Structure P
Amino acid sequence: MMVRQAIDALNAVSKSLEHLKSEMRTLAAQLPEYPVVMAMRGVGDSLGPQLMAEIGDVTRFTRRGSITAFAGVDPGSDQSGTHEAKSVHTSKSGPPELRKALFLVMDALLKTMPADDPVYRFMDKKRAEGKPYLVYMTAGANKFLRIYYGRVKEYLAALENAD
């Protein structure tokens, strides 16, 4: 009887989760940048809407460095006077959910290995250089965000000019 109740509870949670994902996709499809984001490699039905929700309005960022700083995948700084560190950790400011979504996109790129994708080629180059996992994943996330920023901002500007 307990096993049956656990199965029923699991099925109910699964059904609820699918309903929420469907609702999330429906809401995200109403955003103007939806087709651009969904066309990016590594972004799927779940990660695309999540990225758009976590990042929000791209036009609020004045430059591409601002979006990477917001996400916390930019290199931190460690300098004082004449001292300047050669290797520093990422700033990790901003929402951890965004960084997790970015890492999931990087993981999808590593698994699918799209040779024509600039982010995958960049991560593969860093990996071939012998960089540690976290370094090339963070560098890939940084590059992905810069491309995301450029494509979405360009698309929104084109939409604005068309009106």
Structure Q
Amino acid sequence: MVVTAERSPFRERHMVQWQLAPMTWTGLHVLHLFRPGRAHSVWWMFNPDFTLNCWYVNLEAPPAVWRDGNLAGVDTFDHALDLVVPPGRDWRWKDEDEYQERIGHPAYWGEDGAKEIRAEGERVGMDIEAGGFPFDGTWLDFRPDPAWPTPEFPTAGWDRPRSRP
């Protein structure tokens, strides 16, 4: 299939009005790790029986933690390019086409930003290959405490503007 600039999925997504809406996660069990100053997060993606499906590395802006009264959250900005890491750690890039489409778009990044994003992925790739944390087997035995209550969805404030531009 040939995708032209006028009909690309990226262009179509940006021609609609997006609205935040609550949803219930129905995919694999996921444990997210956000670290201050890191331009990526790592997701442990567990199968229904809690065996590791893969690690997923989401390249994104470093997390910005916010608090507002009883509400708190973490804001970031997705960089489209990701890494998928099976249990054997033979990682691969994911969504390179979406990452490339955004280069030069005013809402995303220029050539220099694109180089920084890929360099972050390459640094993480070296950690993966070396078996460094968090790709060293840490937290593979994580299980949520069954006594933890399901958080209640806030009635107001959850759709606040991002804390970072």
The value 3.6 for distance in nm of label points 7 Å out along Cα→Cβ at positions 98 and 146 was derived from one model only; which of P, Q is it?
-> Q
From which structure (P, Q) was FRET efficiency 1/(1 + (r/R0)^6) of positions 106 and 154 (r between Cβ atoms, R0 = 30 Å, to 0.05) calculated, if the value obtained is 0.40?
-> Q
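Which structure, out of P, Q, was Cα Rg over 2.2 N^0.38 Å calculated from, if the result is 1.24?
Numbers: P: 1.24; Q: 1.15.
Source structure for this number: P.
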If you work out relative contact order in percent (Cα under 8 Å, 6 or more apart) for P, Q, which one comes out largest?
-> P
helix-only ellipticity at 222 nm (-39500 (n - 2.57) for each DSSP H run of 4 or more, over all residues; to 500) from the coordinates reads -21500; which among P, Q = P
Out of P, Q, which structure matches 23, 21, 11 when semi-axes √(5λ) of the Cα gyration tensor in Å, for residues 34-129 alone is calculated?
-> Q
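Any read-out appearing in this document is the output of simple, stated calculations on the displayed coordinates, not a laboratory observation. Just so it is clear, the structure is predicted and the values come from calculations on it, not from any experiment. Cβ atoms are built from the backbone, for glycine too; each structure is taken alone.
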